[in-house]
1. Quick check: 32, 22, 9 is what I get for semi-axes √(5λ) of the Cα gyration tensor in Å, for residues 21-84 alone, calculated from one of 1, 2. Which structure matches?
2. Taking FRET efficiency 1/(1 + (r/R0)^6) of positions 181 and 277 (r between Cβ atoms, R0 = 30 Å, to 0.05) as the criterion, which structure among 1, 2 has the greatest value?
3. Please state which of the structures 1, 2 yields 5.5 when distance in nm of label points 7 Å out along Cα→Cβ at positions 245 and 341 is computed from it.
4. Ranked by mean count of other Cβ atoms within 10 Å over residues 93-100, which of 1, 2 sits at the highest value?
5. Looking just at distance in nm of label points 7 Å out along Cα→Cβ at positions 157 and 325, which of the labels 1, 2 belongs to the structure with the highest value?
6. For structures 1, 2, which has the highest computed value of percent of Cα pairs over 22 Å apart, for residues 45-212 alone?
7. Give the label, chosen from 1, 2, of the structure having the highest value of percent of Cα pairs over 34 Å apart.
8. Using helix-only ellipticity at 222 nm (-39500 (n - 2.57) for each DSSP H run of 4 or more, over all residues; to 500) as the calculated read-out, with -11000 as its value, let me know the right label among 1, 2.
Structure 1
Amino acid sequence: MKAIQAIRGMKDIPPAETPVWRRLEDAARDVLAGYGYHELRPPIVEKTELFRRSVGEGTDIVEKEMYTFADRNGESLTLRPECTASCVRAAIEHSWLRGRGQRLWHIGPMFRYEKPQKGRYRQFHQLDVEALGFPGPDIDAELILLGARLWGRLGLQGLRLEINSLGSREIQQAYRSRLVEYLSSHAEELDEDSQRRLGTNPLRVLDSKNPRLRGMLEAAPQIIDHLDDQSRGHFEQLQAMLSASGIGFRVNPRLVRGLDYYTGTVFEWITDDLGAQGAVCGGGRYDGLVEEIGGPPTPATGFAVGLERVVALMQIGEAPSDPGGPHAYLLAVGEAAERAAHSLAEQLRDALPGLRLIVDAGPGNFKRKMKSADRSQAELALILGEDEMRDQRISCKSMRDTGSQQTVVRSELIETLAERINVGA
């Protein structure tokens, strides 16, 4: 019978890699707590209408990439392709926005039907950070500073920050007309994707990675030149705050985001170490989204970090992580010893928090059990046989040096283990 494999674009994270993921997740939790953000755990499946309203009908995500299906009641549901809409939906549904702002974060899997490639998968993981109810550039600056602190905590270098402003919805509408007029005059130069976006989401044409279009797009009208006084003032204050905090940045007039809900500030953290998948974090303001989903008018901003890409950066030049082998391997020989083994193991775990202890399982003689202890990479083998049961003792055999062995009175075992192994490691 043919073996079943994972779905294309949905990869396993093996035990050898999970320590890197845990280090990233733990660092994110600590940094976010330091800024007063609280964890939210929304469902993975939402009503399709949520993403059609928020992400935008003309986006690639809604048009081509969502995993959408009808449930048994005929309702259209979708595996979330991003999490901002879910966070906003939750805040509206639970009335969290009445007279106060919310700082929220979530970490988990997202789903998009894209062409799988390194750093881009059909199931991928994001850290989403959202600040709801804050109108000023100070919260935009806070999010960028939070990201910079996370990179520092992880020891990542070489990430550069690009920022832009997309202005208000009214500014975008006026700019869109100018941009469409310009792009239409160069229609014969546009590739197939750009021609399609010209009729649905022309701002996304500016984000094209096609090198043939670079010169033409660089000469296109820039939205930053069409900002009103309020949008320009907001953007200038943000730049002043970042400069005062020592954060380097580049204003990129062609920086846009792939979702329709963005207004005002947008930003990306970019690396040159991952090839085409260089954006590891992106975000910005979405001041109209809460109202679009059915809530009260509420300013909002946030960002998402692509965890697969950050993990790839963490692994560059780094030896494979040690998943942490067991400190000890308890093997029991004989029926009485086998009955007592788990009770003894639980006593040891109670007395030594952090102890990694494997209890041998399955049939076999003493030789087989010792081979299993050796393969486990444990520091010590704890041997419980008939003689040990009778004398209330246990044999402790070192597995990683000369193989020295000592017999310990059961009442002194905890103290002996504490001396011989580093439980905190």
Structure 2
Amino acid sequence: MSKAATQNELTDGVSTKKADAVELYVQGLGRAAQQAARVLASLDAGQKNTALQAIATSLLDSERALVEANSIDMEAGRARNLDAALLDRLELTPARIRGMVDGLLQIVELPDPIGEITDLQVRPSGIELGKMRMPLGVVGIIYESRPNVTADAAGLCLKSGNAALLRGGSEALNSNLAIAKCIRHGLLEAGLPADAVQVIETADREAVGALLKMNQYVDVIIPRGGRGLIERVASESKVPVIKHLDGVCHVYVDKSADLAMAEKIAFNSKTNRYGVCNAMETLLVHADIAGEFLPALADRYIAEGVELRGCERTREIITNVSVATSEDWSTEYLAPVLSIRIVDSIDQAMDHIDKYGSSHTDSIVTDDKSAADRFLREVNSSSVMVNASTRFADGFEYGLGAEIGISTDRLHVRGPVGLEGLTNQKYVVLGNGQIR
């Protein structure tokens, strides 16, 4: 046997041992989470709210430490030449820390869905039949960049009675571990198991693979990140997945729209933040008002540094617009880039959304009630809006306290996933001796 072959065998052996060690580590977390989930399912709302308030206080008290930990990740991200959108999602400012705290406190104010019995009815047999909300169990969340997800996920899982097993991206490891320390402190202070929320402390990619195989401990996986991550999770996971692939969101400006309002909505939908899944990526404009509407709006976009790509009819109306290809129509830019298409009818706009959209969020700007009603009925996205910015597709804005992700799937839950989306239902039967 050659020296090179021997070296390869040694290397393969080390890699295998390392992968085995990571898998054992993640399995240990899964077992602990499963035990914690049993405890959480038995808690009342007051106990869970006490823990949430303790976590919020710990985050506020640790603001300086959180910013310092995040600065290490930001510096490393810049050294790795992460793009601007990724760095924006990674940054943890004092305002964003307060946003995490506000999200937790809003969750405290929400009704506890666990144990609620609804739809009670007396059946001909005399039994009472109803439905009760119950936790899913152990929720695994795999996410990239956004360290605020660590707190959001912890809060929502805790209030809904689920244990959380969190695997953030390597680019945010220091930030996530600092937030996890605050969460652990709050849990222990409230007398809850510290394993109710666990952050996987290794950046090794093998940890994701191990988590996706742990259907004996994990009840659902929620991925948050880029297309590569989502596709990997969807194809490899042995655990049920709640996901969305892309946020190819549209604003359609109808011929009857109030153009001043339409300009505000279209500008905000694109420029409020670029690196988020509810930012508009394609603007659709009715041909009857395109000539009046587009020039001034295009000037605002260009002044803001937004690159415009348009169809041929768009390029006849405004300058400084490159040609939009079919690939552009289906691209989630997450950047200051916008595609513009002129359409002849609401039907053509909805056909475009159906063909190129991602079932995330789509909005119509119109003063025509019949057009608004048709758009609401016929556009099958997880959020459909009338005369509002796509940026409102957000758990906090929807009053969910925070969101653990936005689902574009058609089963179990769609749209921002809040408390109810992290629960299931079971039938309960109340009798007084009935037999069949």
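1. Answer by label: 2.
2. Answer by largest value of FRET efficiency 1/(1 + (r/R0)^6) of positions 181 and 277 (r between Cβ atoms, R0 = 30 Å, to 0.05): 2.
3. Here the read-out was taken from 1.
4. 2
5. Ranking 1, 2 on distance in nm of label points 7 Å out along Cα→Cβ at positions 157 and 325, first place is 2.
6. By percent of Cα pairs over 22 Å apart, for residues 45-212 alone, the leading structure of 1, 2 is 1.
7. Result for percent of Cα pairs over 34 Å apart over 1, 2: largest is 1.
8. The structure behind it is 1.
Bear in mind these aren't lab numbers, they're just calculated from the coordinates by the rules spelled out. Here the structure is a predicted model, which is why all the values come from computation and not from measurement. Cβ atoms are built from the backbone, for glycine too; each structure is taken alone.
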